Structure I
Amino acid sequence: MSTLYVLLAFVVLVGAWIAFNYWRLRQAAKVVENHEFAQKIHDGQLIDLREPTEYRKKHIMGARNIPYQQLKQSLAALRKDKPVLLYENDRGQLVTQAALYLKKQGFTDIYILSYGLNAWDGKVKVN
């Protein structure tokens with residue numbers, strides 16, 4: 001019976017952790033679908049967080065490649081007065097961590113492409 005309580009407590013803690021992270025992300029950024037993301041590209045700073053090798057193979061037209069690992073060093077290249085649009089292949093951990101970091105640094109207008117490049121239906125550059 002105590003094993004059941006431990007398992008139940010574990011499930012509750014995992015669920016609470018997932019809910020907390022979801023809430024944190026919603027406070028930092030807005031996750032948007034293709035249509036809204038495409039509209040914001042014209043006025044925003046489009047950032048591809050993937051590694052350069054992946055970026056060179058395929059990326060959204062107009063995107064700058066700032067790999068997540070280099071985001072802190074490249075922060076001066078971003079303007080706080082313009083929207084920041086983030087994406088990777090899927091909506092994974094990189095965009096979440098990047099959005100939270102940018103929010104801490106004072107960026108207020110942050111958008112994440114829902115389901116990332118894999119689900120993008122707009123223009124891309126393929127090499």
Structure II
Amino acid sequence: MLIKDLAARAGVSVKAVRYYESRGLITPERAANGYREYDDADVLVVREIRALLSLGLTADETVPFVECLRAGNERADVCPSSLDAYRLRIAEIDQRIEELSRLRGELSGLLRDAENYPTNPQDQEKR
């Protein structure tokens with residue numbers, strides 16, 4: 001199938017397919033006329049990449065999942081390297097949650113202080 005057909009079947013743009021190809025995530029065959037030729041396995045790979053990107057993984061972080069599919073597995077996340085990629089992403093999310101919770105606490109404290117600060121200049125002199 002041609003690139004436009006792959007893009008349509010996978011629900012992505014042609015530009016996205018070209019990007020995935022430039023990252024080495026898909027490697028189409030070339031027809032005699034030089035056109036890229038894709039197959040059904042490429043549709044599955046592109047759908048998987050799209051799903052992983054929507055979860056916040058980077059293109060590079062999808063590599064273990066793509067390799068797992070290319071190894072003949074029905075699912076991209078059953079290989080040890082895929083499981084490790086999940087664990088790493090979860091750890092990154094947990095770290096970000098901790099950071100955001102700390103920032104929220106600091107901002108809440110500043111807001112409380114600001115809300116209780118006298119806005120009348122005469123009240124400020126009494127402090």
Structure III
Amino acid sequence: MVEQDYITRLISGNIRTILKLVFQIEANQEDNIELEDEETAQKYIRLTDLINAGKINEAENILIEELDYSDIKQFEMALKFYSYLNEIDQDFLEECNYTKKEIVEGIKDMSKMYGYGGLTTSFLDID
């Protein structure tokens with residue numbers, strides 16, 4: 001349990017760092033990220049509904065397939081997606097065949113796709 005809490009804090013810290021450096025969003029504002037684009041906001045809601053229904057892998061696949069990598073605001077939404085996943089109970093993640101390692105990999109992949117891979121090079125390696 002302590003290890004999972006530690007991993008959750010590390011993931012959250014990395015997301016906060018990226019949000020601060022890329023979007024100038026303060027750490028205490030992470031939970032209050034406003035998605036200004038209506039289409040992006042609706043996509044986020046659709047994805048979180050899938051997560052809550054236990055369809056985490058499906059939600060992540062949709063996220064990856066539908067992202068516009070030329071739109072930096074969608075990177076913000078992707079980070080919010082992984083932040084949302086990071087706060088979910090470990091038991092629920094396991095029931096849905098999803099792990100904290102997949103959250104880390106998703107953040108790394110998104111950061112690379114948007115040209116910010118250097119921000120995650122020393123990021124947590126979970127075995």
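Computed values, structure above
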{"read-out": "Label whose coordinates, when distance in nm of label points 7 Å out along Cα→Cβ at positions 9 and 113 is calculated, return 6.1 (choices I, II, III)", "value": "II"}
{"read-out": "Structures I, II, III, by relative contact order in percent (Cα under 8 Å, 6 or more apart): label with the highest value", "value": "I"}
{"read-out": "With Kirkwood radius over Cα pairs in Å derived as 18.0, matching label from I, II, III", "value": "II"}
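Laboratory data are not the source of any read-out in this text; all were calculated from the coordinates shown. Model, not experiment: these values are computed from the prediction. Cβ atoms are built from the backbone, for glycine too; each structure is taken alone.
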